[in-house]
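Some structures to go through are shown next.
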Structure I
Amino acid sequence: MNNAKSWVESIGRSIDAKDAKGFSEFITESGSFRFGNQPEVTGRKAIEDYVTAFFGMIGSSKHEIVNVWDNGAHVTWEGKVTYTRLDGKTVPVNFTNIFYMNGSLIEKYNIYIDNTPLFA
């Protein structure tokens, strides 16, 4: 990928805009998505629906890039997200995303995060 950081920024913008359809379009039609310890979700439409439901549980989010690595087959995003809960409280959480690529789309999207503080 020519500019992995710019690509990752665009994913972050889609999440922060709560654009579930736009987010899902980064993933192949048959791709998979796993958020923390939740079960894996397979298929672009199922991922869009899953993310839509999550967006309904938060007020907003703001993603930051700490680092990005791209070895051609995988892109890794080390980051920080600041969630605004529905009660207005802000919660910063560190995460790492690993994207298993299929061309310019994600085949497998794994988020390593402990969201416990978000729902505490």
Structure II
Amino acid sequence: MVLTTKEIGDFGEDAAEKYLKDNDYEVLKRNFRLKFGEIDIIAKQNDCIVFVEVKTRKSSDFGQPSEYVNLRKQIRIKKAAAVYIDIENNDIRFDVIEVFYSERGGKTVLNSINHIENAF
């Protein structure tokens, strides 16, 4: 079974959301979309709003998933974050969660998660 890009992305975001909740984050919103950018997950840890970009891959053969959060992507995420919250009055952080998966017996299996705090 070949997964679509959207199915892979949804799998990774579901895994990242579960990971965050299991680690005492409150997930406030998923897929916050604007015409110029999107934030995969907006969460809260203590008094800090965390904007999370999720990258899902089978392997790191072509580089770490976090390497695909380039400067252009970072700028778009920051612009979307500015719309979501008044940056001057809140502690904020930008994280990346790398999700690694495999396909076994027609099923998508979570292999590992790497959470990079303060990624940019």
Structure III
Amino acid sequence: MKVLIVDDDSDIREALSDALTDHGYEVATAADGRDALDWLHTHPAPCLILLDWMMPRCDGLTFRKEQKQDPDPAIAQIPVVLLTADYQFDRKRDALDALAHLSKPVSLENLLSVVQRCC
């Protein structure tokens, strides 16, 4: 099962990727929503997208709107989990129609629990 991590912070991408890889998941990463959309159109759909809210070029909300409107149902229906350090995560999760949220810094236990549910 593959997880797509979308975050502009390379340290966060690397830490999440290492943690998931250590627990048997395949991982792909993207530096922003535009890179993630490009990746989705050239690879098989992952079981889950871990999506940062604030990113340059294409933020989480813009990515999610475009993902949900994609004519390919395999892309449009991929579940999304919001990654955010903002205390107003409920509003953001609702705006993204996200399955769940993970607060930064992300605990390994919470990360694995959410990924296991989806994948």
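Every read-out reported here was derived from the displayed coordinates using simple, explicitly stated rules and does not represent laboratory data. The structure displayed is predicted, hence computed values, not measured ones. Cβ atoms are built from the backbone, for glycine too; each structure is taken alone.
When Rg/Rh (Cα atoms, Kirkwood Rh), for residues 55-94 alone is calculated for each of structures I, II, III, structure I gives the greatest result.
With distance in nm of label points 7 Å out along Cα→Cβ at positions 15 and 79 computed over the structures I, II, III, the top value is the one for II, the highest of the group.
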